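Following are the structures in question.
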Structure I
Amino acid sequence: MSETPLQDSVLVEYRDAILTLTLNTPANGNLIDAEMGATIIRALSTLDDSVRLVCLRGAGADFCAGRVSPTPPPSASPPSGERLRQTVALPALALYDAIKAVPVPTLAIVQGRAIGVGTALAAVCDLTLAAEDAQFQIPEMERDIPPTLVMAALCDRVPLKSLAYLVLSRRAWSGREAQTAGLVSVTCPAEVLQAEAQSLISTLVVCAPVALRACKQYLSHAPGMNPAAASAFAGHLAGTALSARY
């Protein structure tokens with residue numbers, strides 16, 4: 001993997017066993033487009049066994065203020081449902097699925113706005129550290145657009161009551177409110193966000209890759225298992241991780 005950016009709008013850096021992906025269009029709030037999503041997917045598809053953590057950040061004042069609209073302008077010919085599925089739905093779903101499928105822990109570090117897709121990207125990571133005054137919102141229903149793509153990213157991350165309120169009320173949540181609702185792992189004052197992020201990163205990366213991957217596998221698969229299968233899976237992962245130490 002390279003230590004140089006794959007493209008300017010997404011900075012990709014691999015250093016000290018950490019892959020850091022930085023949305024890098026701060027002038028527009030780091031609105032994400034299809035090519036930025038494709039860049040992230042490519043970077044995540046080339047992880048090697050030395051990676052211990054993937055961090056997702058946003059440059060500037062905001063984490064991610066939303067998505068560059070992939071829909072045609074009103075003056076264009078009406079697209080078919082299949083065309084909209086290909087251009088609107090599938091790229092976003094592929095991005096969320098790629099982040100969920102990362103075999104090591106993922107950490108989102110959120111400041112400023114995390115709107116729509118930004119909320120999804122923050123929540124889809126395993127750990128989400130946010131400034132107390134960060135802003136989370138899913139406003140699509142203001143335009144009568146059901147945000148089912150974002151909901152698909154969040155439905156296994158937050159309680160359904162929280163998700164329903166966030167989507168249907170369109171109300172913006174602070175970082176503290178998002179933590180209470182289960183969307184964020186932990187919050188801190190904005191002025192110490194980067195220091196808190198570095199402290200958490202330092203705690204994570206001292207662990208062996210095999211141990212981190214075992215934790216990620218259990219978090220990803222055990223919730224859908226029956227209790228007996230979840231226990232057996234726990235034993236298998238523990239045995240595998242412990243055997244790597246000898």
Structure II
Amino acid sequence: MSGVYVFLGPTLPREDAALELDATYLPPVSQGDVLRLCAEKPDAIGIIDGFFESVPSVWHKEILYAIHAGIPVFGASSMGALRAAELYPFGMIGVGAIFEAFRDGRLEDDDEVAVIHGPAELGYTALSEAMVNIRRTLSDAMADRILTAETALRVESIAKELPYRERGYGRMLRLGEDIGLPTAELAAFRRWLPQGRFDQKREDAKAMLRSMARRLGRRTSDETAPEARFHFERTVLWERALRDAAPLAM
């Protein structure tokens with residue numbers, strides 16, 4: 001599957017991703033990357049992680065361009081889930097619980113998936129905890145009767161009020177103690193956390209890679225790509241972007 005490309009960063013280590021799908025793994029996606037990649041005529045594109053804030057985010061129109069060109073584009077977990085929730089009516093393929101929550105309107109804020117991470121040379125190691133992971137972990141703690149619903153909801157509120165760069169279980173629990181949440185429950189949660197913590201972003205990423213592998217494994221050499229379900233408008237701005245696009249560094 002040499003023609004398969006996946007944009008990946010802090011959500012999943014590359015060595016773990018490679019166990020699920022034989023692909024070329026690229027750094028988190030930014031604006032223009034999908035457009036440039038289309039010149040390689042890939043068999044499929046997967047988007048998991050993406051840059052934002054200080055780096056322009058991947059443009060919706062470049063994903064539509066890829067889809068219109070007959071290239072399957074998958075999304076999950078992080079930036080991929082956000083874009084898939086916005087573009088699934090046009091043919092982008094979303095995978096996983098996070099994508100479904102955004103698609104159905106149960107989640108709306110981009111900061112739900114945002115994390116701060118280390119540099120490329122350190123493998124984009126996540127340095128904060130994603131809100132979607134915290135929500136799932138607290139839900140599991142309630143199911144295991146570690147936390148009451150009231151305490152879990154208050155801890156969740158503490159996490160949501162923190163800037164995404166500062167989210168982490170240690171910080172949340174210290175703030176919970178400061179406002180007088182039940183000490184015994186918080187202590188039980190601390191003991192449970194090492195084995196109970198759930199990484200929804202990682203699980204969704206693996207599910208997307210497996211979905212890509214299954215779909216591509218079913219394709220035959222003479223199979224045609226599905227027809228795009230929209231008209232692609234080639235604006236002056238778009239034509240300029242095409243002219244200015246430089247080759248993507250692999």
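Throughout, read-outs are computed from the coordinates displayed, never taken from laboratory work. Just so it is clear, the model here is predicted, and its values are computed rather than measured. Cβ atoms are built from the backbone, for glycine too; each structure is taken alone.
Brief remarks on what is shown
- Value 1.4, calculated as distance in nm of label points 7 Å out along Cα→Cβ at positions 29 and 93, assigned to which of I, II: II
- Structure from which 7, 30, 36, 20, 6, 1, 0 was derived, P(r) over Cα pairs in 10 Å bins from 0, in percent, options I, II: I
- Here helix-only ellipticity at 222 nm (-39500 (n - 2.57) for each DSSP H run of 4 or more, over all residues; to 500) was derived from just one of the structures I, II, and that gives -14000; the source is II.
- Top of I, II by relative contact order in percent (Cα under 8 Å, 6 or more apart), largest first: II
- Computed 1.00 for FRET efficiency 1/(1 + (r/R0)^6) of positions 85 and 205 (r between Cβ atoms, R0 = 30 Å, to 0.05) - originating structure among I, II: II
- The maximum of mean count of other Cβ atoms within 10 Å over residues 125-132 over structures I, II, that is, the highest value, falls on I.
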